[in-house]
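Next up: some structures, all given as structure tokens.
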Structure P
Amino acid sequence: MSNKDNVKPIKPTLIRGGKAEPKLTPKQRAFVDNVVKGKIGTYKECYSDAYDVTLTKTKGIPKWCEVEASKLMADPKIALSIQSAIEKKDRSTLASSLRTRQYVLEALMKESQEAVSDSARIRSLELMGKTIGLFTDQIEVKSHRSLEEIDRDLEEKIEALIASDSS
């Protein structure tokens with residue numbers, strides 16, 4: 001019997017959105033949450049916080065926590081949970097920024113139609129135009145000069161600058 005026969009498959013459970021995520025112990029979940037939130041600096045500190053590790057006499061985290069944190073990070077269940085949580089956080093952040101953008105644009109639209117002063121209406125229209133890049137200048141430069149022509153022009157300009165400095 002080989003080691004492959006002894007490996008138990010990870011049993012996923014369904015979470016919102018239909019994605020499968022493996023079950024974690026409460027401490028593993030706390031570790032994943034600490035890593036995803038990013039408020040605790042290192043994996044060792046995340047492990048220490050999640051597993052309630054007793055600090056050393058010098059108030060430091062024991063060295064073995066780093067090994068245990070590395071083992072957790074190498075665990076496919078943990079890696080999948082961290083990846084899933086980060087994706088969820090990114091989607092939430094994106095949705096929030098889109099809601100804010102929509103709110104601002106709606107408020108600007110309302111202001112552009114209902115503002116008392118002409119300057120307020122024009123300013124709100126200007127800001128709406130800027131959000132869609134309406135007022136950005138695009139300059140297209142097409143040049144078909146050879147490298148030798150560019151070198152010659154640069155040398156002439158440098159010589160002219162040197163001559164004007166020495167006068």
Structure Q
Amino acid sequence: MSAKTNLKSVLVAAIPKMVAGIAKHYAGQSLVLNNTAMTADELIARLNLLPAQVATAAATQTLAKTQLATADATAKDLAQLMSALHSTIRGRFGTANPSVEDFGMSPFKRGVRTVANKVEAIAKSLATRAERHTMGKRQKAAIHGTVAATGHPGGNQPTSGS
């Protein structure tokens with residue numbers, strides 16, 4: 001048995017042959033296993049519990065996955081519908097109207113900025129522009145590049161004197 005083999009799946013695969021062997025060789029007899037006496041029929045019934053439970057669990061899991069997939073699809077459809085409904089309600093009553101609370105929505109509240117908050121925002125903006133060296137179009141237009149003199153275009157330096 002490899003390390004990745006699941007004990008449950010190994011047992012489920014082995015049980016039918018085990019049951020067939022018990023039914024063939026121990027029918028009507030009593031066996032003592034782990035200090036417990038049981039008939040062959042009781043042993044077969046006990047062995048068949050695991051495959052039945054695994055089959056029930058697999059069916060339940062499949063059903064649950066199907067139901068979850070259906071619920072996800074429904075949720076996607078309803079999300080679009082709810083978004084349209086929110087827009088319609090806000091369009092009908094207004095975004096700040098308290099009547100939207102009747103639909104479980106809260107009215108939009110416009111944020112009020114204080115003078116100190118505005119001053120702080122302007123200071124941060126100017127500091128960011130200075131740090132990033134950002135400029136407006138007039139400031140950019142005022143910058144003109146200059147080419148440094150490097151000599152003759154041929155690359156030969158003139159010699160002086162002779």
Structure R
Amino acid sequence: MVKNSTRNSKLIHASVEAVYHAFANPEALEKWQAPTGMTAKVHQFDWREGGGYEMSLYYTANESGPRGKTTPGEDRYTSKIVELRPFQKIVQAIEFKTDDPAFAGEMLVEVTLDKKENGTEVTFFFKNIPPGIKPADNEKGTISSLEKLNRHVSAHNEIDEQVSDGSANAFDGK
């Protein structure tokens with residue numbers, strides 16, 4: 001495995017289209033992407049290869065332990081969509097907005113969606129994790145986000161044929 005990397009997978013009990021839509025919709029992303037103990041806000045969103053989004057993850061007041069990379073209560077980052085194969089693969093280059101060199105640099109995230117008989121296997125493969133992020137903490141957050149993704153798409157049953165074409169979506173939610 002690549003140095004400073006993690007890989008986590010989960011079977012999500014929903015169609016590939018529903019899972020993909022949860023990535024391609026900024027309101028959905030805000031609901032599931034933040035790990036437990038955090039909330040999320042999408043500031044800008046341009047879902048296309050070469051586009052990307054800017055997002056903040058906010059720590060809740062009662063969260064203890066390590067604090068934000070941008071401010072004490074916030075991890076703000078930009079995600080550039082490097083590769084986009086709708087319903088199959090999403091590759092993002094993520095950079096935290098930070099003054100701390102331990103969290104600086106570009107981290108790659110490869111998300112694969114693999115259709116299974118009873119849902120979609122979603123795999124997150126993080127590469128080049130900044131040295132200030134412990135791989136075990138990254139895995140814990142990813143597992144939490146995958147659980148939230150499963151609950152989100154299962155609850156909303158987002159098998160909506162009208163939005164399943166993988167087309168671009170622009171959003172500016174500053």
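For this structure, a couple of remarks:
- For 8.4 (mean count of other Cβ atoms within 10 Å over residues 52-59, calculated) the corresponding structure among P, Q, R: P
- Here mean count of other Cβ atoms within 10 Å over residues 92-99 was derived from just one of the structures P, Q, R, and that gives 12.5; the source is Q.
- Answer label among P, Q, R for the case where Rg and Dmax of the Cα atoms in Å, calculated from the coordinates, equals 15.3, 46: R
- With relative contact order in percent (Cα under 8 Å, 6 or more apart) derived as 34, matching label from P, Q, R: R
Quick note: the coordinates plus some simple rules give every number you see, no bench work behind them. Treat the numbers as computed from the prediction; the structure is a model and nothing was measured. Cβ atoms are built from the backbone, for glycine too; each structure is taken alone.
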